[in-house]
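J.: Right after this note come the structures.
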Structure 1
């Protein structure tokens, strides 16, 4: 059986907030550790039938980037739901939410 690993290293500042986030994976295309400004990890806790979440971001991630990040996450979820369940209605509802959020962020950016 093949084994694949993903690792994260989070360097914290004096207030224990993420200063830098680095990640690596045995199956990623580029070799070596890469830096990122945010991670969002969701784990299904089968025992408690609930989702465990880890959301981290560095202070240099802008609000606009954060909003775009979560829109992208939701869009990816829509595709995953479609692929895993075949539920087109569910996936389309998520996509429509993403469309509304993109419109909101674009309008917000025009005001600034």
Structure 2
């Protein structure tokens, strides 16, 4: 979590509250870190941190959208912003798909 906080702080994002959501709570088995955060303006942020060895493809974009849908149901509110930290090579089509669906890629 410290890496995520430091990276966002360098970009000028400061949060009042940041809480990790276990993937088991959402009923998924992926190795992913999921955080819900509230910034100083009161907006809710969904933050995903993905660390994998293989390239992130279009099928992964759909998988992350499903995880995001489960997160909104679990937290019972929508998020104003969605950020994903990817520590793997990213396919250009997947990058475009993330951008069109409102994700910010770090």
Structure 3
């Protein structure tokens, strides 16, 4: 599991803007903090620069908030980069689902890839 803080989302808890704030805060994260490489299914290298988050489910358990989210991102199958290689880099749209668990006291957040 990878750990981070989602303090803006926690501060928006129990407000009408919570889901939107959560989505924007996740999308502002460094892609290296997300299990994008592990979630690949069509390519061999995850581009961590640009991704879109879809919030699928939120469960507020008091001590923690559990968020299931889908992430759309780009995966690449690179060529060999030889001068005579006719194949350009091939980009594919990838999708994975992750779970964020936000501690409601500290905003410490764990994220893990869902494989179900």
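J.: Among the shown structures 1, 2, 3, from which was the value -11000 of helix-only ellipticity at 222 nm (-39500 (n - 2.57) for each DSSP H run of 4 or more, over all residues; to 500) calculated?
T.: Matching structure: 2.
J.: Who wins on relative contact order in percent (Cα under 8 Å, 6 or more apart) among 1, 2, 3, i.e. which is largest?
T.: 3
J.: When you work out Rg/Rh (Cα atoms, Kirkwood Rh) for each of the structures 1, 2, 3, which one comes out largest?
T.: Largest one: structure 3.
Throughout, read-outs are computed from the coordinates displayed, never taken from laboratory work. Quick caveat: nothing in here was measured; it's all calculated off a predicted structure.
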